[in-house]
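What follows is a set of structures for review.
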Structure I
């Protein structure tokens, strides 16, 4: 059974659109958390960057997968989805590592 997904879409173009969309939403939400003093400026920026990258990755992966559906290539669909999941996981691990690295730094004493 072939599913008509229409014209193939640009994976790179949609990755940029997804990153911009995710960046706008996460930036707004994180700015609000920063203003309410629920997170630091650095945490808000790092979280916004993480979600922006993840938004681009997931959108690119979804578009690539739907392009493969239109070609009736289910191995391609699985590959695109797997790469998307791996990309999201990788960004999450880098984000966690950056948070843990900051916690390991000694805090300066007053007057230093």
Structure II
């Protein structure tokens, strides 16, 4: 945490589980990951073992949605004779993959994934 204008702000997220190595993300990327998983960004939290299958499915769906949206935008642009939009330099798939892998390992081990604790 770092102080900005007298308040604490997150600089990093550190997702931890007994099932694997820590996953560290910059705050903006961690916020994006949490939102893709249907959670509000927060300084600390937990993905309980029982919730992991649904969270993993939601993450996979968010990745597929982003890819489909980009493909639609490219097709629409080509159909209208416009230059297609560039693919983002870093897709959600790349940002979310390490966390999803930790979540899969935690699911297999029957343990939680926590951050900020």
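Derivation of every value follows stated rules applied to the coordinates shown; laboratory data play no part. As the structure is a computational prediction, the values presented were derived from the model and not from experiment. Cβ atoms are built from the backbone, for glycine too; each structure is taken alone.
Things to note:
- Identity of the structure behind -16500 (criterion: helix-only ellipticity at 222 nm (-39500 (n - 2.57) for each DSSP H run of 4 or more, over all residues; to 500), calculated), options I, II: II
- A value of 16.7, 52 for Rg and Dmax of the Cα atoms in Å, calculated from one of I, II, originates in structure II.
- At a computed 1.0 (distance in nm of label points 7 Å out along Cα→Cβ at positions 11 and 27), which of I, II: II
- Structures I, II, by relative contact order in percent (Cα under 8 Å, 6 or more apart): label with the highest value: II
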